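Engineer: Next up: the structures, one after another.
Taken together, the values in this text are just the output of simple stated rules run on the coordinates, not laboratory data. Since this is a predicted model, take the numbers as computed values, not measurements. Cβ atoms are built from the backbone, for glycine too; each structure is taken alone.
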Structure I
């Protein structure tokens, strides 16, 4: 199956590359090789590589920066996505796109299902939702949108690597404890995406994260405990829980963004792994 991965240099893109199924012939393009905001460049890439499936792992993910540069966020997360979807529709190509828990406002009292009402709180979530809507607006397109949350890996820019750096720089770290979600390994997300791509059993909007829930404070404590056991951190650090109001940011975050993955894992035959188990595996990669 000829597959084109767009955004191959990001966390998910790299994980997809490391886990390519034997049945897939993958072509990978990062943002230096393909600017998805240029329709002519995207059209040329489609003609050159003739994929059967396109996986869009590219996005403007700088949540706070998006507040000050909304045009760029919408150009990448919405307009370019609509362009990709249109080209895939015209050429009969299956389209798989990655979205976010930030399309929700965090007021739910239970994990969000794919068909729950959306209400993003900031530019990032709104631009991602606009991209989803552009995909769904293409009649005849074979598409899957996988919403996920709190993605991290052993490379790139993410919460885990930031915490490891801070553990070695500071003796006291304050972490928000009233935002709840699910840390998700890029590797497990890549397995979900590849299963969706190769089986075609996940049409429409789907949710996928690792199992379990945590606050950012819980996540930070787990990183510290696991990293200490592995020798990645060798000094004591005082981790202090704080509230969101004590750490103001340009963009508002949902206070609760746990996603209901039941339908996705059942459709794809996946068994969710607890986020702490996957965290330990990623930290082991860093130690190797």
Structure II
């Protein structure tokens, strides 16, 4: 065997060894877009075998089995793909699902919804430890901080403070607005807007009089809300929407679903996108 062949063989062995060292035996089920973003950022996207709703914006896990909806009534569909670890949103996981998964030998970890971005670094560290990649956590956190600083700097350059709200409609569900304690209200504030539904908790219907009094300058809607029903945009069928400044000025729009599901690693990008939509001085 000549010297060149030996060198090539040694290089192949080192490459394979490196790949093996980076590999894990995780078969991951993720029910939460913000958790899925962290898993991918830690380099474990290839080990995600199951994902929930709100994750279609993450290309690294599009090959994983996608369960319909955001919450699951049973663990049967999840167990069919053989996960070894499940990282799930606490508010979207029924107790019986957790019990069924654990009874089948799956490690289950539930996470509360983030309401403050300052809690995100600790979330990254916890998930990194669970997946065996503690050494990668700080790099992910540093990248997030850099993006957040840039997004905040953009917002700091704005002078307008447009008033807005988020409207969830279509898809056969009741039409509701997002209250002041939701992640979407936080996004509006982070982007330099004023959330006009701060007096509401969680997601509630809004009548015509309240909508007209709120007089939002812009309305964010989910993609289904921009669909047509009876020749009319679905969101415009909500009480009072057509009578708002937002509707009159054509400021009713949607954003990528991943930006509207939870606060997470993609929030700095969401802040930037929303800020450019609602602040005319940035365009």
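Engineer: 2.6 is what came out when distance in nm of label points 7 Å out along Cα→Cβ at positions 131 and 155 was calculated for one structure; which of I, II is it? Spell out each step's value before the answer.
Structural biologist: Working: I: 2.1; II: 2.6.
Label of the originating structure: II.
Engineer: Same structure again: Taking 15.9 as the value of mean count of other Cβ atoms within 10 Å over residues 27-34 derived from one of the structures shown (I, II), identify that structure. Mind dumping the intermediate values first?
Structural biologist: Numbers: I: 15.9; II: 25.8.
Considering all the candidates, the number was obtained from I.
Engineer: Right, next: Work out which structure the value 3.3 belongs to, where distance in nm of label points 7 Å out along Cα→Cβ at positions 43 and 91 was derived from one of I, II. Present the calculation step by step, with values, prior to reporting the outcome.
Structural biologist: Working: I: 1.2; II: 3.3.
Value 3.3 for distance in nm of label points 7 Å out along Cα→Cβ at positions 43 and 91 corresponds to II out of I, II.
Engineer: Suppose P(r) over Cα pairs in 10 Å bins from 0, in percent works out to 6, 29, 36, 22, 7, 1; of I, II, which structure was it derived from? Walk me through the numbers on the way to the answer.
Structural biologist: Values: I: 6, 29, 36, 22, 7, 1; II: 6, 25, 29, 22, 11, 4, 2, 1, 0.
Source structure: I.
Engineer: Compare relative contact order in percent (Cα under 8 Å, 6 or more apart) across structures I, II and report the one with the greatest value.
Structural biologist: Once relative contact order in percent (Cα under 8 Å, 6 or more apart) is tallied for I, II, the winner is I.
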